[in-house]
Structure 1
Amino acid sequence: MESYRLFIVVLPGMEDLALEELELKCPLTEITKLKGGLELSADLAWIERAHTLLKIPTRILMRVTEFKVRDFPKLYQKFLNFSWTPFLSHPHPQWEIVCHQSRLNHTGRMEETINKAMAEVLKRQPLSKDWEKKNYRPQTFYIRLQDDLLTLSLDLTGDPLHKRGLQTIKGEAPLRENFAAAMVYELTRDLKTETILVDPMCGSGTLLVEALTFHRPLHLRTFDFETAPFYKGKLLKLSAQSTPLAISKAFGFDTNAELLSKIQVDLPISLKVQNSLEEKIEIDGEMIMICNPPYGERIKIDGKRGSFLKQAWEKFLTVDKPFRFAWVLPSDMDDLFSKAPGYKLISKRPFRNGGIAVTYWIWEKKSQERIIH
């Protein structure tokens, strides 16, 4: 089976976790980790599996061609003479163009030149009418021009992979699903004994849902590669993998009763209306806790954010006492929450969430080694 050069787009700061997930679910012999993604070569069967199984990446691109170009006439000729038949399924593709340190740096004129070439291409290489009969949507090609080297890539994914098709209800400040998947994976990946996952401020339940579906294949949506000419098959449904995260059940608490009532997923999640800052979390058994608390950016909080979060911090660690505690906070608050009495820091990961610089922290009780080894 033919092999294709691929680039797995990953949110910056999550590349190592995405690599671990790939090696766990869709292993390959050669993978290169880069800033913002993973580079590899794989066949169509792998592309199918990756799209349905991987939860941390954003999308998968196929490297279509690469060439040097320093002027617009050369750009026109390169696009005109390229063999588009295996890749093009819609007569009006969309172009995402980025230029760095190249002689061609006017993206508007580049797109105009490319569209002129493509109009002539379609006369020479007419498309099948499938796009019209089956109502295909336009494909997206990514063009990166770096030091006069143009790389053309086809988006195989379409809507970003974090759009799972699982939930339509969202809170006021939802955490993107691939961030949530990375967070729960990092929190639980080394646990050997099943435990209970708790989110004391769960909102729409994204963290809980991602934890319980991390190893479930995604079959609730389509992907753009399914309409590409090189893809002649039909996406097969995969069975669930046999290595779920070590979570037996999940509990979510929130003060928003209306939001909780709208969460409908066929998963072992128990939801309860509760102010977790004031009421003890009653769970029968040891638990790990994870949350994406409000900090005044998109959801209003009472009083100053430092006081609000300090109250949450002290209550969770001294009253609820999970054996692991993880949360994500704005990075400008790192100094306030860098030490937890009775807990040891096991991970500190900076990234950007919705344009805000944040840090994902994981602490563990100092006496919990037996759960891991």
Structure 2
Amino acid sequence: MTELDNILYGQYIIDGVQMPLSPARMLRECTLEPPLEPDGAPETLADEHLDPTPGSYELREADVERYAAAIAELKRSLPLPFAGSFTAGKVAQALIDAIWMSGHFRLGDLTLRADWKWNGKTIGNLAAFYSSVESACNYIDALGVKISRYSLVKGAPSVCFKASTIAEEDEVDEEESLFRELPYRTANPRISRRRKCASTLLPEPTDWLLFIPFDTCDFRLGGSALSEALGASSSTAADVIDADYFIDCYEVVRELVEDGVVKAGATVADGGIMMALKALTSAGTGARISVDDVCKAYAEPLPVRVLFAEVPGVVLQIADIDYDYVDAELLLQDVAYFPIGHPTPGTPGVQIAPKASIPGILESLLNTLEGED
């Protein structure tokens, strides 16, 4: 067996404990057509988990722009002590990235391609790989999706996922798209790489910006882009495990996108809410936002943590006239959401402001986070 074969098929002993399954065996359980096993007996691989380096860093609201600039320049690396939570976040990110696309599909229609780069040369690398695969398989299985194929090549540790339908369509013109939309909505799930909604904010100052977290975990910075950019250390990462809640969020948001209610949207992933907002803003239209109500709902005293923690989710732009409809749809599905502000035509950038006025119908959501199990 080659080095990579051993990493995939080897019998792991981590922190002195024999692991029950090899990474390849875990992947086999959630892959549509797993590859054939190579010839030869796998090796026994012993390793140990790396603990986060102790340390602290004072986060200041006045430095939010500096933090965002540092993340924008960052070439992200996989944080070995947080390989499991990081990988689950990447699974969520790939699935949410697909939510903006044209076509007709639901979460259960999607498959994931999984690509790892890894090596076992350093202490902690093999344990981190095992955690990464274990977390990916557990989360993907709980979400009810499948891996279409996976790969492992040599390189610095990294993991990437891409979502598609089993029969992903190519670009089609509008007439053909309309023809296929009407009679085949249920029988033929499909996804196009053309976005259904805009990727930058439209210059409508009365429109609302909503933040919808797709997990019920707390806002923590362990393994985040902010921690890496600042050379800081956090002992706890956002624990992305609530697959049932992710499914509820995905279904309702996907319907809003497909029905044209969402005017613009961005995935909350690397860099958290702040970097999602940065991606949405343009030279002509920025955003004025407040995360005070998110802090209140999560009993989180630090707005900076809410802005940069990598809890999977979305930021949406919707018209004011659609607000009550969206409110009703999200409440019906027990999905928590937070109105965080408005677009600012003519004023670029992201302005952090005190709490904006919010319709009274949402006060119950701001006091108690709906949808938690």
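None of the figures in this text is laboratory data; all of them are computed from the coordinates on show. Computed from a predicted model, the values in this text were never measured in an experiment. Cβ atoms are built from the backbone, for glycine too; each structure is taken alone.
Comparing relative contact order in percent (Cα under 8 Å, 6 or more apart) across structures 1, 2, the highest figure comes from 2. Figure out for me which of the structures 1, 2 the number -7000 belongs to, where helix-only ellipticity at 222 nm (-39500 (n - 2.57) for each DSSP H run of 4 or more, over all residues; to 500) was derived from the coordinates. Of the structures listed, the value fits 1. Computed over structures 1, 2, distance in nm of label points 7 Å out along Cα→Cβ at positions 85 and 261 reaches its largest value in 1.
Thinking of 1, 2, which structure, once distance in nm of label points 7 Å out along Cα→Cβ at positions 29 and 349 is computed, gives back 5.1? The value was obtained from structure 2. Calculated for structures 1, 2, Kirkwood radius over Cα pairs in Å is largest in 1.
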